[in-house]
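What follows is a group of structures, each given as structure tokens.
Every read-out reported here was derived from the displayed coordinates using simple, explicitly stated rules and does not represent laboratory data. Just so we're clear, the structure is a prediction, and the values are computed from it rather than from any experiment. Cβ atoms are built from the backbone, for glycine too; each structure is taken alone.
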Structure I
Amino acid sequence: MNQWQRFLGNLGDWRGSFSQFSSRGKIVNDIPTRVTLEGIENNTCVQQQVFKYPPGEPEPEPIQLTYRTLGRNILFFETGYFSFGSVQFSPVADFGAEQGFIHNQRRLRLVQLFKNGEFSGGTLIREVLNGVEIPESAPLTVEELIGKWRGIVTTEYPDLRTPDSYESHLVISRQGNQLQQSLTTSNWQLSSTGEIDGDNRILFNRTSEPRQLLLLPDGASCLCPLTIPRQKPFFLEIGWRLTPGVRARLLRNYDATGQWVSSTQILEEKITD
């Protein structure tokens, strides 16, 4: 299945909302939306329309886009998940990424934005196919994260080389207001400790590059640096609860020069609490 075929898995008439959130995860604006992705000319072309319905305001003209090829700044996975965004970080330019999931006639997309290298907030986009009635899921909680998780990791590359795939083992525990996590794969190991700050924010500030995890509506999460580090690799991550005890995560990975080098999908299931 090539990149275009994976893209076609997102075709549909999607109803939902664009919810802007602050740098600390507070929803500050919510606009009902409709996004249509229609394949034409035997699916060799895709037409996209974005309709926004701001409450109490005139309806703006829809945004219309046509795709015949995909840009070099986007990668799709076999699941239909995608990672799109800046290919190079610059401290003097706006920087960000949009990554998204599709599952069970729903889509969840999340935009992370940075200004002058500092995280400024983003947009959470929750969508369901037109005519399908699926209730929104509850916000993600700290308690859901605690336990042992087993996952399958797939990393895709912009040059479309053969992807890497391997297992992951994640252990998350809590002591007071501290959250400890250890992620192990056949290739690397990562441990970190975060401070629970209220109901929806975990701050990982025991390193030289502080990061925060925001727990958002509909089982979503947003993990990224507070400030993009200089001359060090970094990543932008979003997550989504697919069903109780099953999560998907997407990471957009950058090297020490700020260049986008790969995107990673993690599908993980909780095996013990």
Structure II
Amino acid sequence: MTIRKAVIPVAGWGTRFLPASKATPKEALPLIDRPVIQFAVEEAVAAGISEVILVTSRGKEAIERYFEPSPELEAFLEWKGDSARLEQIRALSSLASIRSVVQHEQLGLGHAVLTAKALVGDETFAVFLPDDIIDAPTPAIQQLLDVHQRTGGSVLAVLRVPREEISRYGIVGGEECGPRTYRVRRLVEKPKAADAPSDLAIIGRYVLSPKVFEALERAKPGAVGEIQLTDGIDGLLEEEEVYALEFEGELLDAGTPLGLLKASVRTALKRPDLAEEFGSWLREQVARLE
């Protein structure tokens, strides 16, 4: 079955990026010259996904506008003769069908995904957390879709993390059933290292059965009133098989100021138009530190 829809939650406050995120959604902050959200949308499109559902909130209108046509800007670039930038701008509005739904209260990632239920319908769908940018020769979500095609089950992207970082993630437990692939038996949200079933941490890519919505509706809010997506997936385990894939690629965490800075440096060093000059400048800065 072809997966047509992707859900991208973008409703959070972005407090780690205050004060900038007071005026600019953190998903619209640039990784060099592209907003973070664009990387997620482009990865979805590269895997054949044609409809993107943004779970948004008040003040995040700039994200939706970014993917809309801009006749005035296009006319200016055409008058200027800047065909390269004109092509870039026009391509944005034709990347995918972008729809949005408002999450009126930030009640956890599970609640955000549940908010998209009416637009997803009775279809298996993908979920992207745009803070997690994955640099991979084969798009990370495509790697998950390949496992879904083979198994028919929901699939989670996972990454091995150091023991001291386990408490920052949702962790899966299960048994290996193929190359870098695991049949999930248990999920624990941010456990202590001693209580974790493994060192396989869930990263922001999912392929989920629509039955996860029923599980999320049954899930009880935690101590701070939030519904976690891991709780919904844990409920899904009672009815269907869930798999985890240790994806191939490099994770760039753009969810903190330091992470966004690192991701920008990494991305710049891979761009032909920036790598040489920026690399030279960067070596000078490192030499000064030494």
Structure III
Amino acid sequence: MIDPKEVEALVKLLDDPDTEVFRHVEERLLSHGYHVMSYLESSWETSLNPVLQERIIEIIHKIQFREVKKDLREWAMSGAFNLLQGVLIVNRYQYPDLDEQKIINQIEQIKRDVWLHMNYHMSALEKVKLLNNVIFKTHGFSGNTVNHQDPQNSYLNLVLESKKGNQISLALIYSLTAQKLDIPIYGVNLPQHFILAYVDDQEPAPRGFEKHEGILFYINPFNKGFVFNKRDVDYFLRQLQISPRKEYYVPCSNVAIVQRILRNLIASYQQLGARGKVEELTELLETLTSSFSDS
């Protein structure tokens, strides 16, 4: 149980000029985690001391970052079964007050709009055509080709609002919607790109397509759901002078998807010169990688 008087006394010491005293006080507050947030926010609002305010903001951020790191570790170690949960944890890094239910509802609405026109006797290509129509025409999602490196393209909450995203964020919306409808569409971690695979062991490949590893065809959400074949992936890799590997053709794990999102964010913030964010996101990436290896 937290003692309000102790917290109040600690907060008053935050502007102490002695670095050792400040570090001790900071660590004591950090040890209480989210339990001291309301006290810190209240002190920030009522204080006229800029040093105190700055240090309170710093501690609040550290508490939030520790929580994100802990949640990401637990998500990976518990099996990382819920992809959306892992993505939302990453979103909370930048948006700690994220309304997660709003995001869940937005994806649910896209799913409902597809379901209204769904016929489960549809072929794989017909289902993809319906998904494309709802996601890219009805809801107006498209690839952000102007500011492709903007970190906002990697935060799902912003992409759902702006309707603009990068390869992986659009692929997330597409695959999450599809999977809610029991349409077997999953992410494929292609170098310098992120695509989707329609996987169905029972259904034959459409005419003109080559089925392999249970994959009927591939989908490019960044290009409004364009459907293509394994040969096109072969050609893409040859253009990049990259040797083909199985992992470039088959669905990847949920952890690999979240790792890819974190790498995209690191690259975006590096370009912006935001060293602090680069260091923290790198720490999250390392935490996720080591936690998944240990699980």
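Compute mean count of other Cβ atoms within 10 Å over residues 75-82 for each of I, II, III and report the one that scores greatest.
When mean count of other Cβ atoms within 10 Å over residues 75-82 is computed for each of I, II, III, structure I gives the biggest number.
Which one of I, II, III has helix-only ellipticity at 222 nm (-39500 (n - 2.57) for each DSSP H run of 4 or more, over all residues; to 500), as calculated from the coordinates, equal to -500?
Derived from the structure labelled I.
Another question, if that's okay. Once Rg/Rh (Cα atoms, Kirkwood Rh) is calculated for all of I, II, III, which comes out largest?
III
Where is distance in nm of label points 7 Å out along Cα→Cβ at positions 51 and 195 largest, in which of I, II, III?
Ranking I, II, III on distance in nm of label points 7 Å out along Cα→Cβ at positions 51 and 195, first place is III.
I, II, III: which one has FRET efficiency 1/(1 + (r/R0)^6) of positions 99 and 235 (r between Cβ atoms, R0 = 25 Å, to 0.05), as calculated, at 1.00?
This figure was derived from I.
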